[in-house]
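So, here come the structures, one by one.
Rule-based calculations on the coordinates, nothing more; no lab input. The shown structure was predicted, so the numbers you read here are calculated from the model rather than taken from an experiment. Cβ atoms are built from the backbone, for glycine too; each structure is taken alone.
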Structure 1
Amino acid sequence: MTTIQSGATNQISPFNERVYHQSNLVGDWRGVWTKNHQEVGFKVINIRGTQAQVEYTHNGHTERGTGEVNGGTISFGNVTIGTRDGKTAAFEFSSNGATQTAVLAKVPTPTDQSKLVGTWSGFSNTNGQSVTFVVSSINGRDAQVKLAANGSSLQIGTATVSKNTVMFSGKAQFTSNDGQTGNVVVQIGRNSYSVPVMKKPPATTSSSSSSSVNKLA
């Protein structure tokens with residue numbers, strides 16, 4: 001296996017990008033095997049022509065080397081990965097007639113996660129509910145959040161981050177695709193209400209220390 005050289009840039013031909021969207025494969029993928037539910041991960045560091053620098057994590061250890069790029073898939077030893085949308089990937093292990101599959105999800109980058117950090121407020125003309133949802137910081141899959149609905153008492157806690165969604169268990173779920181507008185589904189009593197929200201512009205200050213609270217994975 002070829003030693004991975006950190007910092008190597010992608011060299012994807014315009015044809016392969018147009019036909020196969022190979023850049024969608026680049027990133028850190030995580031999931032579990034369908035049969036035994038053990039964790040598995042596959043990281044595509046870069047693609048250079050017909051070769052990709054990869055890391056394959058399974059059974060508690062990581063193998064590093066060079067994978068073979070074939071159209072819209074990458075094969076490394078006994079495993080193959082392929083994706084169409086760059087968000088979820090089909091992953092297969094095959095050896096001596098035995099196969100095992102997994103569906104992997106791409107781990108959000110710090111840039112993607114940082115779009116969720118901020119104060120989000122809105123009011124629904126449909127159901128008359130108002131919500132303020134604050135994402136104070138994100139660290140990996142954990143987010144520190146605050147929630148207030150219809151002037152109720154502030155609820156503070158730890159929520160779970162999944163791609164562009166923050167889930168505050170039993171209380172609310174917040175989603176934003178563009179980092180400027182979003183939607184909060186808030187639980188009030190036995191009912192759930194959907195409220196459109198917008199990000200509040202950050203307060204202008206001479207101090208830059210406030211950004212330090214946004215600890216991203």
Structure 2
Amino acid sequence: MTDPTFTPESDRELLAVYPDRQHAQAARTALLDAGLREDVVHLDEDLDAVASLRSEMHDEITRAWVVPNAAVAYPSGAARGLVLVSIVGALVGLTAAFPLALIDVGSTYWVRWLVFAIVGVAFGLTVALLVGPAGGAPRPGELPAAARGSLLRVERDDATVREVLVLHDPIRIDEISHEGDPIATVTPERPDKASETAKDIAANVQGDDYHPER
């Protein structure tokens with residue numbers, strides 16, 4: 001993939017995906033009003049969809065957790081789900097140890113608490129290993145951003161263009177080369193925030209992959 005460190009700013013472009021053509025057209029109009037020429041602002045071109053898909057996959061690979069020696073590979077969403085549910089599971093296990101240690105099965109309270117805490121944390125982490133990655137990952141039927149929205153590519157990459165693109169509520173913005181190779185993600189669809197991960201997990205728990213209307 002293209003390394004942004006070795007790509008001159010003059011060779012970089014911005015590719016945005018908007019929820020619909022109305023948003024994309026509004027952003028295009030704002031760019032033209034800002035002084036850009038019409039021939040450097042492209043709307044819904046077929047090759048741009050390919051570049052957007054490549055950029056989205058590049059972003060997933062870049063943020064993924066991959067440990068070859070342990071045969072572990074988690075996409076970014078699945079990794080965040082694992083971390084969040086692991087923390088919750090461990091805290092629940094530790095908390096549950098306090099009342100369980102009141103059961104007199106021999107030894108002192110704190111020895112019993114330590115045993116129950118170890119068991120509780122181990123149980124919580126086991127549940128997290130099963131539930132976390134699946135809960136945080138995109139659903140099987142979820143389409144990539146390029147297949148759901150409208151594309152706007154600008155043959156420039158500077159602060160003014162980025163500000164205009166962000167103001168019109170894009171799904172995502174990627175930085176690409178003139179040849180369409182991914183360079184970096186400017187605005188991801190899913191920010192790396194615990195609150196966003198919690199929302200994804202809550203939505204996935206309530207959904208049904210086999211019945212999308214649910």
Identify the structure, out of 1, 2, from whose coordinates Cα extents along the principal axes in Å, for residues 104-151 alone was calculated to give 38, 21, 16.
-> 1
Which one of 1, 2 has volume of the Cα convex hull per residue in Å³, for residues 56-95 alone, as calculated from the coordinates, equal to 84?
-> 1
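Out of 1, 2, which structure matches 21.1 when mean count of other Cβ atoms within 10 Å over residues 40-47 is calculated? Could you put the intermediate results ahead of the total?
Details: 1: 21.1; 2: 13.6.
Structure of origin is 1.
Can you spot which of 1, 2 the value -1000 was calculated from, given it is helix-only ellipticity at 222 nm (-39500 (n - 2.57) for each DSSP H run of 4 or more, over all residues; to 500)? Mind dumping the intermediate values first?
Working: 1: -1000; 2: -17000.
Comparing all candidates, it corresponds to 1.
To which of 1, 2 does the computed value 13.4, 37 (Rg and Dmax of the Cα atoms in Å, for residues 136-199 alone) belong?
Numbers: 1: 11.3, 31; 2: 13.4, 37.
Working through the options, I get structure 2.
Out of 1, 2, which one gives 38 for relative contact order in percent (Cα under 8 Å, 6 or more apart) as computed from the coordinates? Walk me through the numbers on the way to the answer.
Values: 1: 13; 2: 38.
Structure 2 accounts for this read-out.
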Given 3.9 for distance in nm of label points 7 Å out along Cα→Cβ at positions 64 and 160, calculated: source structure among 1, 2 = 2
